[in-house]
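Alright, structures below, take your time with them.
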Structure 1
Amino acid sequence: MDFINALPKIELHAHLNGSLSNSTLLKLRKLKYGDSEATDIEPAFYQILESDNLSLTDCFLKFKYAHNLTDSWDALKLATECMIEDFAREKTVYLEIRINRADGPEAAKENLDVTLKLMQKYPDIIKGMDLSGDPLKYTFRDFISVFTEARNSGLGIALHAAEVQEKYEDVTDILEFGPDRIGHGTFIEESGIKNWQTLVSKKIPIECCLTSNVKCGTVKNYDDHHFKKLFEMGHPVTICTDDFGVFGTSLSQEIYLSASHHKISNIDLVKIMKQSVDCSFASDTEKKALKEIFDKFCIENNFHLM
């Protein structure tokens, strides 16, 4: 783990409300409720924070608490700052944070309009748009006009796809749209040979979230994770946390799990991180600076990347 701890890291798939540590949740609870009892989240709130082995039900209850505690501007500011600090502590040099939105297409259009205004004001911060949430509630076709406008306006596009074993026609629509990246992509191969061939031919990067998939039961175990096949065939992959606070992991831990279960060498880990720079929504100037960080790391560790 010493090498992994020292490795500069890239995180491209992290949801704000799912990426709040226990200490952050306690700060947010204090901000919202002070010292008074919060009947809508206690006593299970403290029981979950003190547990080292959460069930999937507990994980989603923790998600609920995070949403409850981030319902004000001050709370969102605190949550974002704490999340950035937590990732920075494990040497994350580039982080893309996703803000969850669970409403339908009309709300998505409103969110896009706001996002485009913010992008004009903060071009170095607002980078892209993501489709996530309950995959059974809507279809991608419900949102395709919004994402087409977003892409035409210069936003990077990341879409959750094939996260569950349903709605394979949605996978086809997403792949034909051609996002910049796909979140999870767990069942793309199972969704049909045409979809798999489209993924491979377009070389759409897959954001792999091992612990999230194992704990949610979409992947049987770490050894069977689709990360291995994608990596071995040379398909672009990134190693991500998804929701480190909910699933009790970290970016360093996800990298360790990927390496230990799939026999990934230290040099290959550096290659994956450097490849993640190319997969990111960073500007060309930012990508150049990030690659220089990895080049320096390689020199310091006597690595020679091919």
Structure 2
Amino acid sequence: MVLDRLIDRYCDFLRYEQRASPATCQQRYYALRRLYWFLAGLFGRENIKVEEVQQQHLRSYLNYLHNQGCKPSTIGHVVTVVKALFRFAVAKKILRKNPAARLRKPRVPKREKPYLKPGEVEALFLAVEPGEANWRRNLTILLTFYYTGIRLEELLNLRLEDLSPDCSELRIVRGKGDKSRLLPVHPVLQEALRLYLAKERVGGEGEYLFTTRKGRPLSRSTVYQLVKKYAWRAGLEVNVTPHILRHTFATHLHQNKVDIYRISALLGHSNIENTAIYTHTDDALLREAVLKL
């Protein structure tokens, strides 16, 4: 089998069997296509057989990325994707041995991700001006990100049927890895959802929860730019994105003494180690801990 075909088969496996999100499928596809074109240049041809790819060829690609100035985290992601591709080839008996098995990720300096302080969150909400176009929808979207910690893809996939009649529970049925979870809705968000549904939402039953003025589902870029717009209007220095709001949700829960297992369940993590990166301990809390001695 040629490498080009293997990449297509692996991406189909991700999409249809693993039920990976469209964003994950796209990221992995482009990462593997870049590898393919590098190897095509190395071999001097495009019809590269899978069994021709050896460890030294893959190491050459990682060295190339390093020399191009790619960050260690970016190279680490490439290693993860390449290993997964060739594990798939071995599992499907296309290869007997995984040429990527001994590849190692470069060390990544640990940096805490930014998050918003409570006052900054309040400023973000206040940046939405009552009376402007779609203001209830926009405010409710910001509140949903902060009070539930859901991912951008999960918000885009929300339908009316996922919200309980009294707006007290929200079911995420199309989460990462196609996992579902039931989230309690904070009273502040509850009230915002009721008002949005009663006064502004356009669309019929069984359709998407958040829609355009014509009743169509929102795009990733629309929601992303919406968050950026209000962060800019609020004068926030942090580069606010939907993921930063998810990060803020988890960090504030941790600072309010919610245990990491509950935070993990709310975030929809399958591995608690994934949750650990969302927990911050600020200087004041460290000082408070020492003074308890």
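Where a number appears in this text, it was derived from the coordinates with a stated rule and is not lab data. Values in this document were obtained by computation on a predicted structure and should not be read as measured data. Cβ atoms are built from the backbone, for glycine too; each structure is taken alone.
Here Rg and Dmax of the Cα atoms in Å was calculated and came to 22.5, 68; which of the structures 1, 2 was it taken from? Among 1, 2, the structure yielding 22.5, 68 for Rg and Dmax of the Cα atoms in Å is 2. Among candidates 1, 2, the computation of relative contact order in percent (Cα under 8 Å, 6 or more apart) that gave 23 used structure 1. Out of 1, 2, which structure matches 4.7 when distance in nm of label points 7 Å out along Cα→Cβ at positions 5 and 173 is calculated? Corresponding structure: 1. Taking FRET efficiency 1/(1 + (r/R0)^6) of positions 93 and 213 (r between Cβ atoms, R0 = 25 Å, to 0.05) as the measure, the highest value among 1, 2 is held by 1. Taking distance in nm of label points 7 Å out along Cα→Cβ at positions 149 and 269 as the criterion, the largest value within structures 1, 2 is that of 1. Using mean count of other Cβ atoms within 10 Å over residues 13-20 as the calculated read-out, with 24.2 as its value, let me know the right label among 1, 2. Derived from 1, not from the others.
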